[in-house]
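Quick heads-up: structures coming right below.
Each value in this text was obtained by applying a stated rule to the coordinates, not by laboratory testing. Since the model is a prediction, treat every value here as computed from it, not as a measurement. Cβ atoms are built from the backbone, for glycine too; each structure is taken alone.
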Structure 1
Amino acid sequence: MTEIQKSILNNGMKVTPQRLAVLKFLKNNRIHPTAEKVHSELLKDYPSLSLTTVYKTLAKFVEEGMIKELDIDPNKMRFDICVDDHDHFHCQVCDNVYDIFYDKKNCDDNLQKCNGEGHRVDSVSVNFKGVCKYCEGMSAGVL
């Protein structure tokens, strides 16, 4: 039994070809894809796979805590296989989303101290937006 099959079973779900394909795609393509991107890529090997099935599969994986739903892109929901605590950078040129890892402890501590409203802050999520190093490098070479 593969790791992907075990992951699906350990979350109380039946192992289906569609679930295996979606989870395998997410594990092998850390690109924070949309449901449409997952669907279009999987259609090559699964021509009868419907977009509805992909949406339902992704929703189930989110519900089970196997993946995260990202709202970094105002135009479309994206999905992340990495459920560890981290933030994201969205390139406004190429539309790619990258993982950002840093020590958030100091940020969380400072925010808690600055919280004049008296709310309890349990976590902080930051979305960075701008131009990625790849697109910045391409524009720097064009004069």
Structure 2
Amino acid sequence: MKYKRFGEDIVARLEVGEEVVSSVAEIAEREGVTFASMQGIGAADEFVVSVYDVKEKRYYDNEFKEPLEMTGLSGTVTERDGAPYIHIHATAGRRDGSVVGGHLRRAVVSATCELVLHTVYGTVPRFSDAETGLYLMEL
């Protein structure tokens, strides 16, 4: 992973074999990021996305092990229990042109991944919401 900070923005390039969610968490930890928006694109050959069922209060994972173009990574970096909390949604294109997506659990880079984090001054913690079963932003 290579990254560079430009004021409030951090630009990163992930390399073959690196995992997206943990890499964003590592950058946030190193740079002291407590609140940021992020976006990205790239290629992966291992991709796990989930869909949350509010009534059941659980995620359903969908795992893909094939060549994929990550056509959109979009999310936030906040804080939970004093550590970076990474929340990313992702879409990825398959060889036949169909697209899969959801809440990103894991994506292993197969070629490259380009990310931009826009940091915002301040901290946004997360709290456990009993009604939805999710960790929501505390505002």
Structure 3
Amino acid sequence: MSHSGFKKQFEKIVFYILSGIVILYVAVEIIELLYQFGRALIVNEGDHDRLLISADQTKKVLPVFFNVLIAIELIETFNGYVKDSVIQVQSILLIGLIAIGRKLLVLDIGHADGLSNIGLAAIILALSLGYYLVKKPMKAE
């Protein structure tokens, strides 16, 4: 087997191992999501502004949901790499946008300092612009 062939096989093995770990992680996070959501429905934490799930309980459930989305997108990225030997920039940008969305859900913006908020805004703008530019159809010249 040539050096290049060995390297390709090694990369595939590593990505299959990583995919397996991420799949197990998704399974664990789904169990956690079901637990947190079920607990939120059963345990009323005294939030009279909400009917079933308090705002604090929502802050516990939604990040787990976004963890699952991020992990699924990682699996898709791994599969694309193994199949085509190319990492899709669009997928990486999407993972970044999902991660920032998750961060915004758990962040108490009112208690964060202004510089952190500006940093988050800059990251959101950069990822959004990058995603737009990658997704935008190219004009034929």
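Of the structures labelled 1, 2, 3, which one yields -28000 when helix-only ellipticity at 222 nm (-39500 (n - 2.57) for each DSSP H run of 4 or more, over all residues; to 500) is computed from its coordinates? Could the numbers behind the result be given before it?
Values: 1: -12000; 2: -2500; 3: -28000.
Attributed to the structure labelled 3.
Of structures 1, 2, 3, which gives 4.9 when distance in nm of label points 7 Å out along Cα→Cβ at positions 5 and 117 is computed from the coordinates? Don't jump to the answer; show the numbers that get you there.
Values: 1: 4.9; 2: 1.0; 3: 6.0.
Among 1, 2, 3, the structure yielding 4.9 for distance in nm of label points 7 Å out along Cα→Cβ at positions 5 and 117 is 1.
Given that Rg and Dmax of the Cα atoms in Å, derived from a single structure, equals 18.1, 56, which label among 1, 2, 3 identifies that structure? Walk me through the intermediate numbers first.
Working: 1: 18.1, 56; 2: 15.0, 43; 3: 19.8, 68.
Clearly, the read-out refers to 1.
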Ranked by distance in nm of label points 7 Å out along Cα→Cβ at positions 37 and 53, the structure on top of 1, 2, 3 with the greatest value is 2
Re relative contact order in percent (Cα under 8 Å, 6 or more apart): value 33 computed from one entry in 1, 2, 3; matching entry is structure 2
